[in-house]
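What follows draws every value from the coordinates through simple rules; no lab data is involved. Predicted model, so just to flag it, every value in this text is computed and none were measured. Cβ atoms are built from the backbone, for glycine too; each structure is taken alone.
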Structure 1
Amino acid sequence: MAFCNNNNTSIYYEQHGEGKPVVLVHGGATSFRFNYGVFGWIEDLNESGFQVIGLDMRGHGQSDKPLLPEEYGTDKLASDVLAVMGELGVEEASIVGYSLGSAVALHLIQTSPERFSSASLVATGDGLLGYPPHTFSALLPVLAEAVSRSEFPDDLPEHVAAYWTFVTQSGGSREAISSAAKAEYPVLSIALAAEIQAPVLVVSGERDPVLGQGLRLAEALGQGEYLEIEKADHFNLAAKNSVKKAITAFFMKHNR
């Protein structure tokens, strides 16, 4: 088990294989293991010649779990990624961000372009640019309520109640995840999105009730490509072999 210290917050990380590094950033209310590890992402990327770096963002998995909302938000979660890269001496990598992790990855390729050669934003949508209705400002208050319940919130929509199950299955802290959901995750302006020159593959599910689809997000990026997975929803994209294969091929194309 490995940890790095990010301004007195302990961040758990894993490193697997050799080759061009790919950083995997998980979604909210889960962890590196439950978002990627159990679905074979490590093995598939390693077999294609990539090194995998995975972390549990603060409030999740085996990392520290601050209980104040101001300890979360896009900047703080992004700093966890950079701290792990610094700990490992990784100057440049590709990055995959899933759901909440897609906002973190988008922030990183915009604010630290020299650190990321290519990216994939998965289970995400145009809400990252502020297009309604699938924005974090609309989703996260309901998510915070769901994960705070002591019992399964069967009165809430199924896709919202699912986060309660994720926290339960991963042994997460309901209070920490609720605090993370109350933090600030600002949208990125279309003008700044257009300035991003790293190749980016946006992957959405056809039936995603959480963050919708990301065609306009992909079109706004300087080198954006869009892939929509037929009949897929927000959650099962992580388990789709077609998604892993598409992202691996995209990184191989842009990391020669």
Structure 2
Amino acid sequence: MTHIASHRKLWVAPAALLVAAISGVSAVADDPKPVAWRIAGEFEEACTCAAACPCWFGSKPTRMKCGGGQAVFIEKGNYGDVKLDGFAIASIGQSPAGQTMMESFGNWEFIRIYVDERATPDQRKGLEAIIQTITGPASKNTEVRYVPLTRTVRDGVHTVHLGHHGSFSGKLAEGGLGGVTTISNPPGADPLRKQYNQGLTQHLKYTDADQSWDLAGTNYMHHKFEVTSEDYEKFSAALAQKMQTMQKSSEMK
């Protein structure tokens, strides 16, 4: 059975979330203390934009709105003393029309967070904090679901299921000189996506948050990773500075 967290909504002012959610501090209001964490595994990402995803290059979405997100499959991990080996987390969101990913931080039309339903309460707390850190500043329309998160790999096609809320599959693109297409250090890179392999979706279907997506041939990304809360603490300072610069530039127009 798929569990919904009472459609629990999470929202914190964008400035506070830059300090909390992005820096690796738990974004749960009753637990403001930093908790060190480390995870290693594979991430899968798909969105409604054309490849390669313009968001990571600071460009406008292909379809006016960028809808999509990532699923993180943890092979080894911990949140403080809590072991997270073998669990998964994911998030899906959508930007306002005509806005870049950076401009959308804290103001997404919606964000849905998916946490592996097999996790214990303590594990759920850690998984939820980590995926919020990876996703970035929440929005008023942010909700958490506890669902079965699964992945299969067959003949080079990776397929991810977000319970009954949606699924996507993708295959990596072959590089012009052989091997797979790899993108390293794009302008919008975060610690999880400092390097990734690029591909195309076989399908992208999603029915949560009043959406009805049914696409193919859109952006798909995959890579193996190892990231820590410390990585995101360092990243948050640079991101906060970028957002402040963008805000000042916008106010001067």
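Of note:
- Taking mean count of other Cβ atoms within 10 Å over residues 58-65 as the criterion, the top-ranked structure out of 1, 2 is 1, with the highest value.
- If helix-only ellipticity at 222 nm (-39500 (n - 2.57) for each DSSP H run of 4 or more, over all residues; to 500) is computed and equals -11000, the structure in 1, 2: 1
- Computed 3.4 for distance in nm of label points 7 Å out along Cα→Cβ at positions 178 and 202 - originating structure among 1, 2: 1
- Structure responsible for 20, with relative contact order in percent (Cα under 8 Å, 6 or more apart) calculated and labels 1, 2 on offer: 1
- Structure responsible for 2.9, with distance in nm of label points 7 Å out along Cα→Cβ at positions 82 and 242 calculated and labels 1, 2 on offer: 2
- Per distance in nm of label points 7 Å out along Cα→Cβ at positions 42 and 186, the highest-valued of structures 1, 2: 1
- If Kirkwood radius over Cα pairs in Å, for residues 34-169 alone is computed and equals 15.4, the structure in 1, 2: 2
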